[in-house]
Structure P
Amino acid sequence: MSNLMLEFLAIPAWNGAPRSLDDWAAALKAAAGHAPTIDRLGPDEAWLELAPLRLRGYAVIDGNLVSAINFELHGPNLETTLGFLESAAQSLGWEVHPDDDEDEEHDD
């Protein structure tokens with residue numbers, strides 16, 4: 001079961017605002033007790049990673065603000081890690097939704 005991976009999409013709630021990578025890093029540290037590493041791939045994309053929790057998120061950046069993050073959760077403690085992620089998102093006024101690619105495949 002340790003190879004299990006789930007994906008979740010974090011987006012601003014209807015009344016939420018885009019946030020910076022620093023906002024997300026601070027919220028994840030407050031929720032999980034670990035500061036994520038940030039790996040910028042360019043001006044419009046970056047990875048946030050909490051290696052101890054096997055959590056990483058691909059952030060889409062518009063200007064200086066994150067518009068969405070696709071999080072990947074790996075390993076045996078998925079519920080605990082998802083709880084940290086949801087807590088961080090909620091503190092920022094964002095929502096976390098399962099990223100279900102099957103819906104896209106059946107929308108033809």
Structure Q
Amino acid sequence: MPNEQSLHPASGARFLLERTADHGDAADYDAAIFTPDARVDYKAALTEGGVVELTPVAAVASEPLHKKLHNIAVVIARGAKRKRADGLDPWPHRILRWRGRT
């Protein structure tokens with residue numbers, strides 16, 4: 001894993017999800033939102049079909065950042081069934097995305 005300091009972007013926000021458990025049609029992730037000056041952690045439960053539950057570990061991110069993390073997780077969850085049908089790992093080990101202007 002990269003140095004945490006390197007995950008803080010100069011602008012915008014970086015979203016990281018790291019798989020902690022694979023339950024077949026569902027998966028658990030540790031998730032974090034990195035901004036230039038903060039980090040907010042979540043536990044994420046994803047289910048095939050796009051059901052996502054985000055639980056803050058401590059502080060909650062602003063509504064726009066929380067919503068972006070949720071949307072990224074929904075895309076991963078919706079694609080899991082298709083990936084499995086294609087013979088791929090349905091639940092990626094690590095997802096890292098950057099979004100500008102938060």
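Just so you know, all these numbers are worked out from the coordinates, no wet-lab data involved. A quick note: this is a predicted structure, and the numbers were derived from the prediction, not measured. Cβ atoms are built from the backbone, for glycine too; each structure is taken alone.
Below are the figures for this structure:
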item	result
For relative contact order in percent (Cα under 8 Å, 6 or more apart) computed as 29, the structure of P, Q it came from	Q
Label whose coordinates, when distance in nm of label points 7 Å out along Cα→Cβ at positions 59 and 75 is calculated, return 2.1 (choices P, Q)	P
Structure responsible for 17.8, with mean count of other Cβ atoms within 10 Å over residues 51-58 calculated and labels P, Q on offer	P
